[in-house]
Structure 1
Amino acid sequence: MLIQIDSSDATPLVGMRLLEGFELTMQVRQDGPVLIKRMKPPSKEPRRRR
């Protein structure tokens, strides 16, 4: 099952600012792995419009 959301109109969770610039991957189960890795900096090139 895949649940996608674009945004949530709520107060950010405590500590979320600490993850700015990182990718968080976790398997929510007993002893499930959690991976936090630094993301590449955003490109300085302007985005192309479709």
Structure 2
Amino acid sequence: MQAYIKKGNRPQAIKTYMKCEVILEEEYGISPLPETKNLLKEIEAIQ
């Protein structure tokens, strides 16, 4: 996600987070770490 942001690709960074979230839930029954959730908030705040 950070690499996509560095390249200016905010939509792909958000899409990657969403995919990660689904895989973690389906495969492992867990949610993303707080650090990962915070990264999403930072990405969403970028205009």
Structure 3
Amino acid sequence: MTDADIAVDNQAHTFTVTLQTVSSPRHNVAATKLCQVFTEMKTIYPCTQ
């Protein structure tokens, strides 16, 4: 579990999640890969447009 900041850009219809690093390098690598997958998905959430 890690702390995160969320920044919403209503004009661009996006939000950015910034994760804080954790103590284990392998967990940071895993979180990075997971974030890359979410970014590539370009998911549109219901009722957000």
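Taken together, the values in this text are just the output of simple stated rules run on the coordinates, not laboratory data. Small disclaimer: the values here were computed from a predicted structure and weren't measured. Cβ atoms are built from the backbone, for glycine too; each structure is taken alone.
Just checking, which of 1, 2, 3 has the largest value of percent of Cα pairs over 12 Å apart?
1
Quick check: 0 is what I get for helix-only ellipticity at 222 nm (-39500 (n - 2.57) for each DSSP H run of 4 or more, over all residues; to 500), calculated from one of 1, 2, 3. Which structure matches?
1
Among 1, 2, 3, considering only distance in nm of label points 7 Å out along Cα→Cβ at positions 7 and 23, which has the greatest calculated value?
3
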